[in-house]
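Listed below are the structures to be examined.
FYI, it's all coordinate maths here, none of it is from the lab. All values reported here derive from a predicted model rather than from experimental measurement. Cβ atoms are built from the backbone, for glycine too; each structure is taken alone.
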Structure 1
Amino acid sequence: MQHLDVQVIEQALTWSRQGETVWLCTVLATFGSSPRAPGSWMVVNSKGKHLGSLSGGCVEDDFVQRLAEGQFEQAASVIRYGDASDDRGSHIMLPCGGILEVLIERLPATPETREHLSTLKATLEGRQRLMRNVDITTGRHYFTDDATLGPRVIWPNEEGEPNVVKMRLAPARRLIIAGISPVSRVCASFAVTLGFEVIVCDPDETACQEFNVPGVEVKALLPSQYIAANGCHDTTAIVALTHDPRIDDLAMMEAVRTPAFYIGVMGSKRTSTERATRLVRSGGLSDAELERLHMPIGLAMGSKTPAEIALAVIADIVRVLHGKARDEL
């Protein structure tokens with residue numbers, strides 16, 4: 001899940017609490033080239049205000065226009081964009097030449113809707129993993145437990161419920177950056193672009209005030225304190241990028257206590273060996289905990305500049321996120 005998903009559901013919940021009906025649009029399937037992956041969300045209110053996206057803009061504009069014309073009053077419907085043979089998707093053809101299949105749900109401002117959206121928000125914030133089920137014939141939506149891996153959207157559903165769309169929900173991807181450095185800035189910028197929620201922690205208040213990467217939350221405290229106080233879910237990556245052992249080592253000691261899927265720290269092979277010795281001696285880390293640390297961090301790309309190092313770090317995080325071994329690259 002991307003951090004944008006959290007923002008979409010938060011906005012839907014805000015509008016619902018204000019008494020507004022909202023339309024939640026979900027990309028179900030893509031065929032050929034497509035700018036957005038299955039599971040991507042957009043929410044729209046009756047005034048045409050919207051957050052999130054389904055494409056590069058053409059689909060969003062068409063949907064808002066048709067909504068203003070009084071369409072999509074049913075509880076749920078599925079339309080296709082980019083398919084000339086299907087008039088449900090209007091006349092829109094995607095610039096990329098692909099096809100989008102979109103689920104549209106009309107969610108009235110009721111306590112049941114707000115409870116449903118609140119559960120969605122809690123799931124994206126890391127409290128649980130669920131499967132969201134939507135019956136496209138009735139609009140009924142409900143959750144079931146899910147701890148499995150697989151595609152984010154199951155549609156068509158071949159499990160005896162042909163009219164039910166199943167959508168896996170997991171915490172939004174998060175990156176915690178321990179310490180501010182030139183590499184941190186570029187790394188944060190890359191991660192925001194990839195849809196991560198990005199949190200940068202550094203005890204230097206002046207450095208925090210000067211850190212101005214849009215979309216990044218900055219905390220003026222030791223990263224280890226933030227990690228210990230807030231914990232991390234299993235789609236969190238934690239990276240230490242300062243070369244300052246007072247920051248990096250403490251962050252690693254706390255990081256291994258979390259279910260973070262990626263934990264890495266910057267440094268040469270020699271520095272990494274020395275750090276491992278310190279972490280065992282001072283931090284009491286076990287061999288299994290040391291194995292979780294990516295030291296040196298990132299892909300071996302021959303990186304030299306801060307931007308190249310940040311690219312290697314983010315590329316390695318994405319590799320692990322998608323379950324790719326290094327020898328598969």
Structure 2
Amino acid sequence: MLKLASVAVCAVALIIPGVAAAEEAVKEKVNLVLNWVPTADHSPYYYAKAQGWYEAAGIDLTIETGKGSGISAQRVGVGTSQIGIADLPTAMLARGKGAKLTAVMTVYANSPQGFYWLKSSGINGPKDFPGKKIGNPPGDASRVMWPAFAKQVGIDPNSVSFVNVSPQAKVPSLKSHAIDITSDFYNEHDLKVREFGADLGFLAWRDIGINPYGNSIIVNSDYLAAHPDVVKAFTEVSQKAFAACVKDVSPCLKALMASVSGLDEANQRDQWNRIKELMRDPTTTSVALGAFNADRVGSDMEMVKTYFGLEHAFEAKEIFTNDYLDPSIKMSKE
């Protein structure tokens with residue numbers, strides 16, 4: 001009897017590791033390429049991963065630092081990364097060049113784009129931009145969209161020069177006068193206010209009528225067709241994470257800072273408060289957190305076609321879908 005029992009124990013010991021290995025094997029490996037270096041707006045992904053939510057949904061997620069919306073759209077478009085984060089107009093331009101991508105969730109329902117300068121430099125607004133140096137990374141979405149901004153404010157798009165500046169070097173470069181102007185997302189606004197005080201000049205793109213959708217979750221279209229369940233699981237988990245972080249960002253920032261060094265928690269908390277403003281619009285509060293409005297996407301498409309043109313035409317409805325969102329998860333109204 002003892003011999004039989006020991007055989008049974010051994011058999012179970014052999015079976016259990018096999019079952020665990022099989023369960024591990026069914027998890028889908030997914031690479032998420034960010035638009036930039038990780039900051040507060042990416043904390044929900046780190047939080048959900050730390051909580052095991054992606055894993056529980058059958059996803060083995062790798063989060064990769066990005067180098068601009070243009071690069072992430074390209075990466076997703078060719079399938080190097082299955083999922084990414086990119087500014088929607090930049091994703092439209094990439095699709096117009098043949099990139100296979102679809103947006104499944106918007107993070108910034110309002111454009112985060114803005115320009116910063118020092119009033120002491122003699123710049124009072126965009127009419128003073130000609131002849132000046134704008135510093136930002138080569139893959140920055142504002143570089144891609146610059147012609148639209150220039151035409152909107154009535155200046156020659158070729159009247160400025162661009163200087164390659166890393167995200168971390170924007171403020172120091174502005175302070176040292178190595179550049180005259182920098183572009184940045186609104187979520188970094190408080191950091192600049194503390195640094196420059198009353199000398200800071202700022203213009204949000206949305207305040208002059210340029211308010212396209214900003215950062216959005218994009219998916220390789222072929223991958224979406226082959227793995228709709230994985231994409232739905234990823235999207236719904238991400239919605240859940242963003243909603244949790246809106247309620248209490250502290251554990252989300254903790255998860256972010258556990259994975260990313262060099263971040264200041266107070267600065268990230270300020271960022272998150274600005275991010276909530278960018279996430280909130282009538283569609284995200286009534287349809288679903290992360291939902292696109294078809295009319296607005298159409299307007300964004302018309303803007304892209306007007307200022308840039310598309311090498312390969314496509315319908316606005318082809319660039320996005322709300323089908324993978326959970327409508328029960330909505331953005332808070334305040």
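Please state which of the structures 1, 2 yields -10000 when helix-only ellipticity at 222 nm (-39500 (n - 2.57) for each DSSP H run of 4 or more, over all residues; to 500) is computed from it. Comparing all candidates, it corresponds to 1.
Can you say which of 1, 2 returns 4.4 when distance in nm of label points 7 Å out along Cα→Cβ at positions 155 and 227 is computed? The value was obtained from structure 2. Out of 1, 2, which structure matches 29, 21, 13 when Cα extents along the principal axes in Å, for residues 131-178 alone is calculated? Structure 2 accounts for this read-out.
Source structure of the calculated read-out (relative contact order in percent (Cα under 8 Å, 6 or more apart), 13) within 1, 2: 1. With respect to FRET efficiency 1/(1 + (r/R0)^6) of positions 51 and 275 (r between Cβ atoms, R0 = 25 Å, to 0.05), the largest value across structures 1, 2 is given by 2.
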